[in-house]
1. To which of I, II, III does the computed value 34 (relative contact order in percent (Cα under 8 Å, 6 or more apart)) belong?
2. Supply the structure label, taken from I, II, III, corresponding to mean projected area of the Cα convex hull in nm² with the calculated value 9.1.
Structure I
Amino acid sequence: MRQFVRDFRKFILRGPVIDLAVAVVVGAAFTGVVQSFANDVLMSFIGALFGKPNFNRVVWHVGDGTVRIGLFITQLVNFLIIAFAVFIVVKLFEKLQRLRPAADEDPEVLSRTDELLTEIRDSLSTQKQ
């Protein structure tokens, strides 16, 4: 049982598992932001200009059947509005990233093995010339 717990702890503390967990949490938060922007801002604006964009009552009568094309059109319009909201949020984020000052990253300290391999590489490159 102890080995099982150790293995589980090792698994859960792996980098990719934690990265995935962070991505899911941030993605859920981002979904809320995008939906609020789409529903509360864009849809209100569109509603003020054109009325509620709802095509649910549009149907085609084909023989004895009914094709509810309006439901599809409504979902398509909603998709386009949400896609536009994502586009705006991503563009804004990219603009804010460009305004952010570049972080001074310290050069990575090479291990002794990496230093030796670098010296060998440099030595070989000068010998070829």
Structure II
Amino acid sequence: MHLVVDGYDGDQKKMWDTELVRLFLETYPSQLGMTPICAPVVLDYNGPKSEDAGVSGFVVIAESHISIHTFPYHNHVNIDIFSCKAFDTQLALKEVKELFDLNQIKSLELERGLEYLHPEVGIKGTEVVD
């Protein structure tokens, strides 16, 4: 299961907060019943385009990963929660929205990796390429 979240119009101060992102990535996996297998990596990004500056972070979990990329100057965040274990996507969306005080979110839920657990479900509706 892969939950892709684009969040808009939130608290830009929180989008700059590396410790907020780190704490979220440290505690959030267990709230979803997932198992972190390393400490989160959180970085400030200040690249060639200053308007794209922000905070990026990820944590690898036994079930896959969670990543966050903030773009405070654009008042936008991208968050991916990818897991081979089912999780409550509505709860995840609520918590992500609250994390950055987002006023708007767009999300997409993808069923990925299901062939690992149940081959007949995972490949249903897909094109198999040899």
Structure III
Amino acid sequence: MEKRTQQALIEAALAAREQAYAPYSRYQVGAALLASDGTIFTGCNIENAAYTPTICAERVAIFKAVSEGYRDFTAIAVATADGGSPCGVCRQVMSEFMLDAQVLIVDGEGTVVVDTTGRDLLPFAFGPENLDR
């Protein structure tokens, strides 16, 4: 990925993080998803007092893109204060749509803490190929 594109993706993730609704954990997360045509979809974590309805930033961005008809993704940047890694549920959703896409995990300053792929985040992923069609 071009350095300029990577920086735009990181900045979008940091901006999305500012929109997080995290009154319970106070752990704000922003994500920016890059579609193969260059479109960027953002998401933030949205918590709920009942906890289980809470949704992570990565899934918001992916579901937003999928709901708009996108299925081919190049990269995602995930921004947290401390460069925390995506949860297991997000890794599973990422494996459905972006096993070979780049995953950038950045801290609150935008410094890349981890540069990997969806496949490396979730080795031996369960996916569509595992289902009898």
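1. Numbers: I: 16; II: 34; III: 20.
Only one of I, II, III returns 34 for relative contact order in percent (Cα under 8 Å, 6 or more apart), namely II.
2. Values: I: 21.0; II: 9.1; III: 8.3.
Computed on structure II.
Only the coordinates and a few stated rules stand behind these numbers; no lab work does. Since the model is a prediction, treat every value here as computed from it, not as a measurement.
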